[in-house]
Structure I
């Protein structure tokens, strides 16, 4: 294969800059691979195919066999990789159109590069088709991060005069690294980018189309060519370090699960984690469903984990489709989400949710499955009970994210220790906008508001005006789940106050705002129970908020009953991705001092009797407020602990004086109850 080394040009990307384009360090690389590769394959599905086949797996190859085919880097590869056999990842799809479009950029017309040019030779060229998963053209950079930056692309397409096979390779590496592989061919700075293919005769390359030459390269990786009327694409990523990739799937301090032991097992779970709505789901209503395989073995519904089967049932319910028979089918609740003003109708989709027991999730013998949090790659655990989980998706059927806090789940209570609340929001993608704009419907709006790694939805500007469609959807989802799942007579005391939008900017008014304002206030998932029953553990804030320059004074009420022994009340920053605690803000996220701090907890009463007033140092053992919670980094007071003592029940009220250090941030206050 002939080499073409990218020359230095003005305003051109370098290999190192491309590798930084999507630096999602929170998600394992194998998850990012599944999200990007499967999305590309589904976007290329034939309209009448019924399903799209995607097979991802690991194979082995001989490095010397590969090196002799790679002009310009043969000696470097054989010298650096001294073992005989190495591993490669492959991604194969069929029932797809393949990578269509012109072979050469010289043949591009009307700026239509086609899928082959965009994937192999271009960057930041997004999909044009309606309802496509990709919208930035940057996701493919994940391929270059899995091995040494070398990627082979093989495809077979249908043309007017028959079929055509194509093969090319790309390498993207850090050109500044001392061990870079791509040679320099001029005195200009290196770019760290190269392509391999057939000689185009002008110093550039085009894809190889000769089937014998293509088969010679593919056979090195034990990859078969397409034949007959087959069309599709195969991507090969050599020189992967399977051990290193798997190490990045385990979070420090967390247990390792069976799927963390091999790439094959992990890919199996990652497939389900991000694409359960479309996997082996004949009820999927937006076109082809997904037949997913790992190393050639299909992941049929009966091979999916319990939690993903349940989530698929929720997806089908929210999408208005039939669900399979199950022990929990009658427990599933579905609520419409309505938003007004921007659309021709108010139906913005549905949220479906259900509470499942440990037994229904296969956590008991003989299955002994881990918790849903393990399967969903959620590491934030509740101090008491279990956080609810909501996920969301649009037409392509890829889960955007899993949320356990923040605006998606305001006032939704934790469940007991042997029960989990699962929910999914499915938008009405075809809901049309009222006015002509750059987006025509809800699907296009949500797609445009996704960032390049597709892990969240954000509101965007339309016609120069800021919108709040996503914000209203989130609030609607959280309201419906809270109304349908919170139980007034439940025995558990594990609750979480999600006040990100209830308090939000109301707590932090503009400069020179008046002395006093009346906010909407909010409760922390507690208060008095309905029907005149006995009072239950809970935390609430008064709707009356007092502002004094850069300070805010909030009145609170707290009630604790056995078996709860104490409550930690803590300040958080409410962000698009959830709540950020003081410790995480100072040591991980921002690495600066937390922007809110508690100056004083005062006017404290215990069972209506006046308690001692405490300041920044806490009340000590003699006070019901036993300590002030401080960050380990900047020693910022961000909370306080209230102890119940020996009483069966206790009622506490008081005032919290908080100072803000930075404008434009939303404050959220969360109580965490601890049982004896």
Structure II
């Protein structure tokens, strides 16, 4: 058996791709996928389920693939697969899947789409628990207009000295200024084929040099990083003489065993690891952190032990010398039916991440204040600290001016082995003394306009470092700015023409707020014109084009295909020829084959949407029907060639004529100018 360790997923579990030698038939592929899933080998399960789905389009297989993409945090692919399933749901019967679909939208910051799905669940579901979960997800979106902007908090990718492509987490500052953290520290996939045995997560330390950049990390000794275990989740006692950490073993992508250890430091370094008495048991114990309750030192930690509120809960154990009391659950103010993890305690405040309290997406960071006898209501930390993605492991230095968090948020500098959001990385936090910010208001002719999106682009840096925010419940936006930079803010909102505003911060050296108001103009309501087309009349679809030498359906093609599904549902006896055409580049026989593959690809898309196979006849015409000048031997731009890479359909049986939208077809009067 060949295993590939691909990434660090969330809180210490990893992605493993197991590739059996052969699986040739549909049943073999499905069985191989089932075996991989049973072993929690999610990436491998996806691979074989997708192969099986190509052989037989079973909606249960498609659902398994979608769910697995959620587990591996590939939200874009999960969205695509859920959408494929829900295209068939004409009667809105798959309400539970629509809930998952909404969560995937939310995880990507597509809040308007998420709202639509959650509202559908609330209105249609007969499951009271599912309705409550959908309301909780809605609340997380609606609260975004009221949570803190945290303009003074700068959250920055910690760089590739610390972060690796395989995932990095549990950052903690030691009292000498060095950073301790856990990582695979690998730039490439880890292949377990009998030759590689030292693949486990280890704790590293790194010092910052005079330039503020971390030097090469050093691996802690084997007394801490025990061979055969994943060692992580480091924390320190107040005097720095004791280090707490976890050792875990995995079953595929899930934690099978995790226990908390401690080690003492002397002049020679860190001593032998000892299991912390009292806190471990026949359950997962992880994420230790030292704090205080009722005037006593305590060890907070996370566990899935029986008797909790569900999922992972936060517990504490009172420290009395070398003894640790039995674990005590922090109670329902903190813990929920979902997961609460990565606690951090400072000056009477507990910080933690949760999926059970209303969030902006996945895990959000919260804080709760201890009043001497009970915890206060958890408060969402707000923007910058939290995103639509997973945000965890918040902690700050003694002065509260610098700190760290861990996130799978997208950053232009980060590297990931399996998708943009698969893997966690370490980010630094810096609280600024001088704050220059943008306060932008979005309005229309009637006043405040909620639900807009603003993308802020910094023209003074390479790539523009774009930052995007959507505000569903309000019309105000705040962004942190740099002094002596120039910016452009692009404003969009469904149903309105986009607009932008340019400004700069030249000469601004003290606290200052740049205020801008953008007024959007509504788009006029378009009355869709229709026309009658008859049997055997080719209908050229306006937006179904292909990249050079590719047969996959592009995202911009889906609206036209969805409209074709509507037509075929409306005219239930209609049978069509679905034809595909290439440009004249390349060998004509190859183009003939390519066009057939493209027609088959469009047919598969329609079948996935519920159209019967015998109603679609795919035909590839290759380069035999060029629409412009771009025949063999004529130099043309890619846009001109792309115009010939198209899909058409015509009625070959059923109704003698149908009514279609005029917009479905492009302007073919002058194809030379077509983009």
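Computed from the coordinates by the stated procedures, all read-outs in this text should not be read as laboratory data. From a predicted model like this one, the values you see are computed outputs, not experimental measurements.
Data for the structure
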{"quantity": "Among I, II, structure where helix-only ellipticity at 222 nm (-39500 (n - 2.57) for each DSSP H run of 4 or more, over all residues; to 500) as derived comes to -4500", "calculated": "I"}
{"quantity": "Structure from which 51, 27, 25 was derived, semi-axes √(5λ) of the Cα gyration tensor in Å, options I, II", "calculated": "I"}
{"quantity": "Structures I, II, by volume of the Cα convex hull per residue in Å³, for residues 422-469 alone: label with the highest value", "calculated": "II"}
